[in-house]
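Pasting the structures here.
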Structure I
Amino acid sequence: MAPEAETPTPTAVASVIAPVVRASGLFLEDVTIVGPAQRAVVRVTVDLEEDEVGSVDLERVAEVSRAVSDALDASDLFPRAYQLEVSSPGTSRPLTEQRHFRRARTRLVRIERTEGQPVVGRVTDVDGDDVVLDVEGDEVRVPLATVRRGRIEVEMKRIDEVDLGPEDEEA
């Protein structure tokens, strides 16, 4: 009986797919592999480059997913079929690195610090080793070294707070 093929490491997969992710104008955030090589689930997380504001739309995720699939198929890392899941980090991703806070510019975040109370504010910049927040109109600088955990706060607006356009003013 032939020995079972070993599951490739996330590093090996990343080395194959990073060039195609980069060519798509995206950043390879993470690669995880679950299960044996014969039935592996390959989870790839991509994001916009850190100097971009916004989020990855579904069309770009679909495009990079096809490119990643083609690159993996050509590499022969997986001897049999595998399941590929490509996604963006979403709002639940913990903000742990400088680039995460750069990507969160303009977003409302909650930062838990190693000392003191948590702080909630809108990220305006990452200046050196500090995250710069607008907290109710005041600039607050939080050194990255003191960040225990950060996360994006999901903002909900009431319908009466939403600007629906010029038609609203006539009603």
Structure II
Amino acid sequence: MNGIDATENGDYTYSSDQPWVAVDTAGNVEFIGTPTSANKTATITMTDRSGVEAPRDFSFTLDRWFVNGGATQMNAPTADNYCSGLGGGYATPGYETVTNGAYWVAGTRTSDGKLWPEWGEMGIYGHGWVSSSYWAIEMNGTSRYDFNLFAGALGNNIPSVSFNVACSMPL
């Protein structure tokens, strides 16, 4: 496993120490449940099938959990109600938890703990994510900020416009 070419991934077995994380035989990681503040750190263990190499661990910690409203679009107040109606501390996210992009300027991919810089174009993952615009909680005068999960750019629009919905909660 060299991090570049996946052809050797089958030379390893994979396991996760958390029930909300699954790892397939090729080493692909999928979130299959929701972490809590008590189990927000996951460790993936990679074990060489030949037994020559020592097992290797990769750990990561999530500080915020995101869900979406699928392809359904809503105006800003309806999106806020949708998120809070999920319970569990969900709310419409602030744009600074989602992107490092600027107003009409694409974000930059990096490991900064924000959704788009860490994961990139969200539509490629499925599970209801669409590479489109979503509401942020912050107002900009009489307009409301939105963020794009295709390029990580920040925008704004009047709150009565319908966009996709993302909700988040701190872990």
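The numbers here are math on the coordinates, done by the rules we state, and not lab data. Being a predicted model, the structure only gives us computed values, none of them experimental. Cβ atoms are built from the backbone, for glycine too; each structure is taken alone.
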Using volume of the Cα convex hull per residue in Å³, for residues 48-127 alone, single out the structure from I, II with the greatest value. II
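Looking just at distance in nm of label points 7 Å out along Cα→Cβ at positions 64 and 88, which of the labels I, II belongs to the structure with the highest value?
Going through I, II one by one, distance in nm of label points 7 Å out along Cα→Cβ at positions 64 and 88 peaks for structure II.
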When FRET efficiency 1/(1 + (r/R0)^6) of positions 16 and 120 (r between Cβ atoms, R0 = 35 Å, to 0.05) is calculated for each of the structures I, II, which structure yields the highest value? II
Value 44, calculated as percent of Cα pairs over 27 Å apart, assigned to which of I, II: I
Of the structures labelled I, II, one was used to calculate helix-only ellipticity at 222 nm (-39500 (n - 2.57) for each DSSP H run of 4 or more, over all residues; to 500), giving -7500. Name it. I
Output the label of whichever structure in I, II has the greatest value of distance in nm of label points 7 Å out along Cα→Cβ at positions 32 and 152. II
Quick check for you: by distance in nm of label points 7 Å out along Cα→Cβ at positions 40 and 144, which of I, II is greatest? I
If you rank structures I, II by distance in nm of label points 7 Å out along Cα→Cβ at positions 8 and 24, the highest one is II
To test your reading of the models, identify which of I, II gives 17 for relative contact order in percent (Cα under 8 Å, 6 or more apart) when calculated. I
Candidates I, II; distance in nm of label points 7 Å out along Cα→Cβ at positions 80 and 104 computed = 4.2; producing structure is I
